[in-house]
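Scrolling down, you'll hit the structures one after another.
Derivation of every value follows stated rules applied to the coordinates shown; laboratory data play no part. Everything quoted here is computed from the prediction, not taken from an experiment. Cβ atoms are built from the backbone, for glycine too; each structure is taken alone.
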Structure P
Amino acid sequence: MPLKNGFETYEEIKDITDAPVLFLTAQKEAKHELKGLNLGAYDYITKPFNYDILSARIRNCIKQVSQDADESIEIGRLRIEPAIRKVFLDNKEVPLTNKEYTLLNVLMINKKNIISRDQLLDKVWGFDYDGNQRTVDVHIQTLRSKLECYGGLIKTVRGVGYYFELDENSIN
């Protein structure tokens, strides 16, 4: 990598998302592998590598992430069921639009990580969306309203973006 090393790149990725990262590297020393794994990488694979083994490791990573993503999340009286893309408050379904659910899901997947308005536009509306950043703010406001007191779990970082606090004690 000409401009940054893998560890620096990983630090940037980690600030944006909780997505699993696999290192594929020529760095074979144990200290490098240990550093990558201690940083939080899902796996560390050195070159040369066997394509079948790499494929199996990627499949295992995807399977683990899929299982984690399908688990329901309960915060007090709020329950989110990612497997069926539904949200419940007091066991009653909260009617969310597709964009509202996707927005909530992106915030939850990246819990406690601040997601900028631009990043939310890219992840929810797509990179080719020509609209205004204020669209995110309007959808956040509507989502907060629909989630009632649990809308307070969506935190604003003024001038930057939003994050989701997975702590019922932080409800406004």
Structure Q
Amino acid sequence: MSAEKKPLPGISNYITAEGEKRLRDELNYLWKVERPTVAQSVSDAAALGDRSENAEYIYGKKRLREIDRRVRHLSKRLEVLTIVDKPPADTSRIYFGAYLRVEDDDGAEHHYRLVGRDEIGDQPGYISVDAPLGRALLGKPAGSEVEISTPGGLRSWYVLDVKYAGNS
């Protein structure tokens, strides 16, 4: 039986080069800076005696577990991610990493970048390729219209512009 890791259905494993760097920087900070600092404070608190009523010790142990959990998560994610650092051959269409300008059915203009799920929340306007809007926009050129069923009803989006980093 193979130990190969398979992605979850409907979940992409793509990430931009910037997103991958942010995750690696976070992993490095947690492992080399924060964890040693917290481990030292736990050790100092343990030296004070009774650990059952020692808030610093109890909190420190809890924080170490949180750090270790995040380190494991980041390490596993970084193993399976595919870094997308070049624009697609057809830059007139929306693919992973695209910067796009769309207009909603109320006439409001929105600026988005299509990224992987690990990058959501990094910057305002980042939407996941796995989100309903992201999936609907994939492969569409400027001038296209997409409709998405939302809890509030059917919404329309008109693609005004598609760009990629390094392309004007």
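Out of P, Q, choose the structure whose coordinates give relative contact order in percent (Cα under 8 Å, 6 or more apart) equal to 16 when calculated.
Values: P: 16; Q: 23.
Clearly, the read-out refers to P.
Computing FRET efficiency 1/(1 + (r/R0)^6) of positions 44 and 140 (r between Cβ atoms, R0 = 30 Å, to 0.05) gives 0.20 for which of P, Q?
Details: P: 0.20; Q: 0.00.
Source structure for this number: P.
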